[in-house]
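Asker: Below: a set of structures, written as structure tokens.
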Structure I
Amino acid sequence: MLTDLELERYARHIVLNGVGGPGQGRLKAAKVLVIGAGGLGAPVIQYLAAAGVGLIGLVDDDSVSLSNLQRQVIHRTEDIGRPKVESAAEAVARINPHVDVACHAERLVAANAEALLAGYDIVVDGSDNFDTRYLASDTACRLRKPLVTAAVSEFDGSITTLMPWLADAEGRPNPTYRCLFPDPPPAGTVPTCALTGVMGALTGVIGTLQALEVVKLITGVGEPLIGRLLLFDGRGMRFDTIRYRWNPGNPLTGRVHAGGL
């Protein structure tokens, strides 16, 4: 049930075709886990809070540094040295007092991944390393949790949505992350943002798209990016889409659809 204050706050959602009061109610009841409170996580957290997602979980073991502030706009100069989850949680409180936050000041690792993801309806991966991306995707796959995952580098970004336990309109299983990227690249072959740099506003573009995907999944509006990798070229200001399919040779996907995970 939405209060009078919430009805006023979310008025532009409530009059929006396809969302309305029922959709806003689903947002209020939703629990979303955001992995990473950095460049991608910042706009995700801000827009999910503004949209009225009932519980936002934050997973990050890092502290705010001065070099973060060029893109991680949820944090302030006075937050330097503080845990990112604490800084982000305070920002959520400023944006929307109707939203609850659960802070997980830890790194996502094999020992805690299932316990962390199990308590949420949807997972958003805004991490900056391949180990976390593959762990998040494999764990979300096993737990049958929708995952919205994205990556950025320099002026380029990408985003896709994964729900591999379901099938497409033609009866084919939906792909997993490993159908798109079977294995992580060898260590050291892909330079980090610390070495190559990243355009700050780029993380805002891609992170905002992640938030939009989550809101769509919760409300049931539109078509999610399942089996589609959306690419953004910031230099040329171009969007392109690559379609990808289930790989029957992927053992993880096969176990999902056989009910063996």
Structure II
Amino acid sequence: MNDFPRNRFKAGLETGNTQFGVWLSIPDQTVAEIMAGAGFDWLLVDHEHGPFELRDVMSHLQALAPYDVAPIVRPVDDNPALLKKLCDIGAQSFVVPMIDTVEQAAAVVSAVKYPPDGRRGMGTSMARAARWNTVPGYSQHANDEICVIVQAETLAAIENLEAIANTPGVDGVFFGPSDLSASMGHAGDVSHPEVVEAISAGLRTVRAAGKNAGLLCLDESQVAHYVGCGANFVGIGVDTLLLGNSARTLASHFKSGGDSGSSPAGY
């Protein structure tokens, strides 16, 4: 079993250390590799909002594989046919958006696990995940390496949160501040006190259920607060923003009269 494809994200969570990661929304393998070598614990391939097709997701998984970083995939939705394909191309950790009920959460678990724990179809001879039927015991042990994180990003999800978190097979809950803020009537204001309180309470609820809890937090000043509330995996950046902000900072520095002797760090 030593050569079995292990889930790096699950292993990272088991250390007890907060796992910090970044969103990948640019469908380019070079960007993925640059980010993979940067030192983050995990990288999330965003099939939901990024312009990825299934082949792009697989290419990203292939690009990340040699690096000491955990890949996560966020599918566009909870379609079981899509989840099955993502499992077959090698995705082991999922952040599934817009899960509002226990029934939806249970259906996600069922879609990504083989019987008797679920209803994922067997196709190991065509699956990169099984190295095309060359991984000994893949069908018997694949379920153990699947990590199901469901997203709570509506008021309905918050109302059902405790039950969702306690759904068998759900490993954790991820809070989507942007959509949650909109659902609460504060669209785009992720720092609104009501939004912050809802997420803070939600993190505590999930951890009290013995599950993992995370969120995307691009405000560095708030990260420590959410970690204190129980977040043990936090998205702290997005590739498009990191590139865009860095480019604007560099351009502004030189166009405003800066010189090469005092350029921003790293240039």
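Asker: Computing distance in nm of label points 7 Å out along Cα→Cβ at positions 50 and 186 gives 2.9 for which of I, II? Don't skip to the end; give the middle numbers.
Answerer: Details: I: 4.4; II: 2.9.
The read-out was computed on structure II.
Asker: Between structures I, II, where is mean projected area of the Cα convex hull in nm² highest?
Answerer: Working: I: 14.4; II: 15.3.
Answer by largest value of mean projected area of the Cα convex hull in nm²: II.
Asker: Also: When you work out distance in nm of label points 7 Å out along Cα→Cβ at positions 66 and 210 for each of the structures I, II, which one comes out largest? Walk me through the intermediate numbers first.
Answerer: Working: I: 2.7; II: 4.1.
Structure II gives the largest value of distance in nm of label points 7 Å out along Cα→Cβ at positions 66 and 210 among I, II.
Asker: A value of 14.3, 42 was computed for Rg and Dmax of the Cα atoms in Å, for residues 18-145 alone; which of I, II is the source structure? Mind dumping the intermediate values first?
Answerer: Numbers: I: 14.3, 42; II: 14.4, 40.
It must be structure I, since only it matches.
Asker: If FRET efficiency 1/(1 + (r/R0)^6) of positions 130 and 178 (r between Cβ atoms, R0 = 25 Å, to 0.05) computes to 0.10, which of I, II did it come from?
Answerer: Details: I: 1.00; II: 0.10.
The structure behind it is II.
Asker: By the measure distance in nm of label points 7 Å out along Cα→Cβ at positions 170 and 218, tell me the structure among I, II with the highest figure. Write down the numbers at each step before the final one.
Answerer: Working: I: 3.4; II: 2.7.
Greatest value across I, II: structure I.
Asker: Further question on the same structure: Looking at structures I, II, which one was FRET efficiency 1/(1 + (r/R0)^6) of positions 122 and 154 (r between Cβ atoms, R0 = 30 Å, to 0.05) calculated from, given that it came out as 0.60? Please report the intermediate quantities before stating the final value.
Answerer: Numbers: I: 0.60; II: 0.30.
Computed on structure I.
Asker: Compute mean count of other Cβ atoms within 10 Å over residues 226-233 for each of I, II and report the one that scores greatest. List each step's numbers first, then the result.
Answerer: Numbers: I: 17.1; II: 19.8.
The structure with the largest value is II.
FYI, it's all coordinate maths here, none of it is from the lab. Keep in mind the model is a prediction, meaning the values are calculated, not measured. Cβ atoms are built from the backbone, for glycine too; each structure is taken alone.
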